[in-house]
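Participant: What follows is a set of structures to go through.
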Structure 1
Amino acid sequence: MFLIENVIIPETAGCYIYKDIKGQVIYVGKSKFLPKRVKSYFQKNHIDDAKTKLLVKTIASVEFITTDSETEALLVEENLIKLYNPKFNIKGKDDKTIRLFLIVVAERFPKIELVRNLDEINGEILCQFTSGTSARQVLKLLHESFPLRSCSYNLTDENIKETKFSPCLEFQIGNCNAPCNGSYSEIFYNRMISDIKELFNFHPEYAINSYKKQMKWYSEKLEFEKANIIKHRIESINNLILALQPIKTAKIAKQLDIIKEKLNLKSTPQIIEAFDNSHINGEDGVAASIRFVMGKPEKSSYRKFLIKQASVGDDCGSFEEVLTRRLTRLVREGGQLPHLIIMDGGKGQLTVAKKVLTELNLDIDLIGISKDSRHRAKFIHLIDGSQIDIMQVEGREILYSVSEEVHRFVITFHRERRDKIK
């Protein structure tokens, strides 16, 4: 029987995901305050609502995705319903649900358009929407961020050389760089399209860094009006990043579910803690832990440890000490335990971590990640003694990020302490 009293519910807006005994998603909902909404399912008899009564009877577990607002929760909910197709959800599943695709049209000097039917237009999908309002907002911000063409001109070499087209009003107001009359290089236009694709892969730094270089160049030439235009485009990109956040959250949720299935975990690893240590020739030993929540670092939960009991250089002993200290404190203070613990290393480190979890009577998924000679994540080690090449795991970007971040954090801490001692 599912007991809501045993579940820690985030006191924020977000989505709740109900699963059955087989771990299948059966219902997705949203709320501006999760505790009130989730508890309401279990505080009523639902005598006049057979569907909800059956839903409550079928629930075996619940997971949460927190958001900054109810509006963002609504967009995340739409994407999760589309992703999981839960049997108790009706909204978002019927044929009347809006399906809009943002595509890069496959033509020279590509346009970016919203379409309903992919059969009619050949292009690369950037994003899919179930909300027309959200789709139009993203397209608007995209055109504010980049000088994309919106015309239907056939921009062949011959037509451009013969100046068959004249720049339109969009060029006059700075919304387009007029590739129609040869004013803008195809190489630079395609580079802009490449930056846009990276943005929709949630790597906006390419576009932003490119714009910052342009803004600096214009400023140094005292062309402040052009520099100000670039500044406004960077602001629009930042607004676009916020608009895409629900889509990113839904994508991360999917990746975490894939990681759970591939690694045969008991829980979806929405909260991950990773541990690593550092020393030089058995001296100045330190350790650290980091926490990722929904694929993003939660730096307020990062922790640094000085090795107090274990011998410096004894990796397994150091890990046993810091794991015990970290988890004991979380339990004592009523903190949120992680769904997955990642150890830096293989079989030996996992054996130690399993021993600590057993002694503390904690049921937490556990894996190890070992690195190659360049300190890049290479193998995932499972508690049953098997190992998986990390390249075989879809969603590995999250595991890469966690592994690299904990290594960076502990090395930085070690250097700071060494310099302080000197």
Structure 2
Amino acid sequence: MRMTRRSWLQAAGALSMLPGSAEQGWAAAQVDPAATLPAKRDFAPLSMTWLDAGGTHPVSLGAQNAVQQYMAARTLGVDAPSYDKENNALARDRLRERFATLINAKADEICIVQSTTAGEHLVVQALGIPGVRGRIVTDTLHYPNSFYLYEAMQKAGMDVVFLKPRDGRSIDLNDLDKAITRNTRLVSLALVSNVNGFQHDLKAVCDLAHSRGALVYADIAQAAGAVPVDVRAANVDFASCAGYKWLMGDFGVGLLYARADLLGHLKRTQFGWLQLQKSETHVYPFDPPGSTVADFDVRPDVTGHFATGTVSAMGIVQLNHSIEYVRGLGVENIQRYRQTLLDRARAGLEARGLECMTPPGARTPILTFIYKDAEKLLTERLRKEKIKVTLAEHRIRISPSVYNDSDDIDRLIKVLA
């Protein structure tokens, strides 16, 4: 593995993430303030032209080193640093704090979950859906696998409205206005669509929904780390995302945001040890007496409402590093750099006759083109050329990141031409 000075600094920063370090927690990634993009040296040399960060983002060298240091601690070797439950709890606290800072929330409004989908299901359950009846409004630019959830709610008796995009690109606020009625319980959407990169005006949606007594859930998997997200300014009620996309982490760790003032109105559907800040049993030798088998002191925050059992400690270590790396580069800087690549791709492919599904002027990380039989015609061609994009049956989705450059875009244009 080739290590440059900058990569070494990031890796060295990860050393202080180990238990017993000065911070006794997870230190910030060391990002050169004079860094310029593309950040190729922060990633191992890629075996292919990876234009699919919206599917899975490559792991940086610094994040890789953080995981290696964690695993060294977990081997419990003679020379390995100590590692215990307290360090693990501290890592979870650091992750909630760092993600909260990224989206302008409070740490006690963040819960660590398994995935974006897990967060969405927890929200639906906490609202008592489908038992409460009423309407759910969503759209067909939402994550397509969420259709499974909402069709199931429809069969269970909910009135579910699936709004379709105007001109195949955008969800119109006027259509939402007509769909959100006084009996609407939830408006569920993807802030940035994984289908074509369309971005909702989240504040406008929340203002409209709240005026009719509805709550809003936003899937921010294609937004957090890729575009500026401010949950406080938007006044969104719930949001969740996975760690393995634009947060540059790995599978199995996601994050759920819920407005703290809503907790008293939500149904409690989960009961797990991570919700507890203290417990005391009354059934084992030398236990204090009690009228129950155990007494529990539940955390008053979002974690105390939604968390259940153990989550991936290794994934948390990696994500702690990666979120700090993203913050160090600056989301606005990442967005600005990436847009030059997307503009180049749009111009080059439209000039060759491809029809773009992404709205003009979009500044999101996804660019999608209509291409009949794309999966059938392009899978083998792109594999031979060692280019990775997302192929659907009749769509091509391009999602470059900080390690890509204009040469990568030109290679794709040439192959598709």
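Where a number appears in this text, it was derived from the coordinates with a stated rule and is not lab data. Here the structure is a predicted model, which means the values were calculated and not measured. Cβ atoms are built from the backbone, for glycine too; each structure is taken alone.
Participant: Please state which of the structures 1, 2 yields 1.04 when Cα Rg over 2.2 N^0.38 Å is computed from it.
Facilitator: Going label by label, the one that fits is 2.
Participant: Of structures 1, 2, which gives -14000 when helix-only ellipticity at 222 nm (-39500 (n - 2.57) for each DSSP H run of 4 or more, over all residues; to 500) is computed from the coordinates? Could the numbers behind the result be given before it?
Facilitator: Numbers: 1: -14000; 2: -11000.
Source structure for this number: 1.
Participant: Moving on. Computing distance in nm of label points 7 Å out along Cα→Cβ at positions 61 and 149 gives 5.2 for which of 1, 2? It would help to have the intermediate numbers written out before the result.
Facilitator: On the way: 1: 5.2; 2: 3.9.
Going through each structure in turn, the value belongs to 1.
Participant: If you work out mean count of other Cβ atoms within 10 Å over residues 245-252 for 1, 2, which one comes out largest?
Facilitator: Details: 1: 20.2; 2: 23.1.
Evaluating mean count of other Cβ atoms within 10 Å over residues 245-252 on every structure, the highest lands on 2.
Participant: Quick check on the output: -0.58, -0.76, -0.87 is log10 I(q)/I(0) by the Debye sum over Cα atoms at q = 0.15, 0.21, 0.27 Å⁻¹, for residues 301-340 alone, derived from one of 1, 2. Which one produced it? Walk me through the numbers on the way to the answer.
Facilitator: Working: 1: -0.39, -0.70, -0.95; 2: -0.58, -0.76, -0.87.
It traces back to 2.
Participant: On relative contact order in percent (Cα under 8 Å, 6 or more apart), which of the structures labelled 1, 2 is highest? List each step's numbers first, then the result.
Facilitator: Values: 1: 10; 2: 21.
For this comparison of relative contact order in percent (Cα under 8 Å, 6 or more apart), the top structure is 2.
Participant: Once mean count of other Cβ atoms within 10 Å over residues 221-228 is calculated for all of 1, 2, which comes out largest? Can you show the working numbers first?
Facilitator: On the way: 1: 12.0; 2: 25.9.
Between 1, 2, the highest calculated value is found for 2.
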